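Structures for review follow.
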Structure I
Amino acid sequence: MTIPFQNGLFGQYVFAIKEKNAVVVRLGESKPIKPIHHHQPEIYSYLDAALSVLK
């Protein structure tokens with residue numbers, strides 16, 4: 001499953017999950033840290049949480 005997303009400078013995220021007919025938005029602030037594959041490591045936690053809520 002491919003999930004397009006956008007991220008802001010300080011930890012804001014928007015995930016478009018077509019298979020669930022959902023758009024998930026995370027508003028908040030976090031300090032940037034060393035990226036993994038050009039993404040902040042926290043993105044995977046937020047995406048996992050969003051998918052578990054949408055089950």
Structure II
Amino acid sequence: MEQIFKERAEKVAFVKGDNEVLFEEVARAIDIMRGAGIDKVGLITAKLEAGQ
């Protein structure tokens with residue numbers, strides 16, 4: 001993740017969960033992103049993805 005975001009001006013990432021993914025796994029992924037220097041982490045919800 002550090003390598004991917006190293007060159008980007010904006011350090012923003014989005015996470016899309018799945019019904020079969022445990023909350024703890026999503027939280028761990030967010031923690032890893034924050035540790036890699038990503039400033040903002042957004043969550044994509046079903047409503048947002050559908051464009052409503």
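Please treat every number below as a calculation from the coordinates, not as lab data. It should be emphasised that the depicted structure is a prediction, and the values quoted were computed from it without experimental measurement.
Tabulated results
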read-out	value
Source structure (of I, II) for Cα extents along the principal axes in Å, computed value 30, 22, 16	I
At a computed -7000 (helix-only ellipticity at 222 nm (-39500 (n - 2.57) for each DSSP H run of 4 or more, over all residues; to 500)), which of I, II	I
Structures I, II, by relative contact order in percent (Cα under 8 Å, 6 or more apart): label with the highest value	II
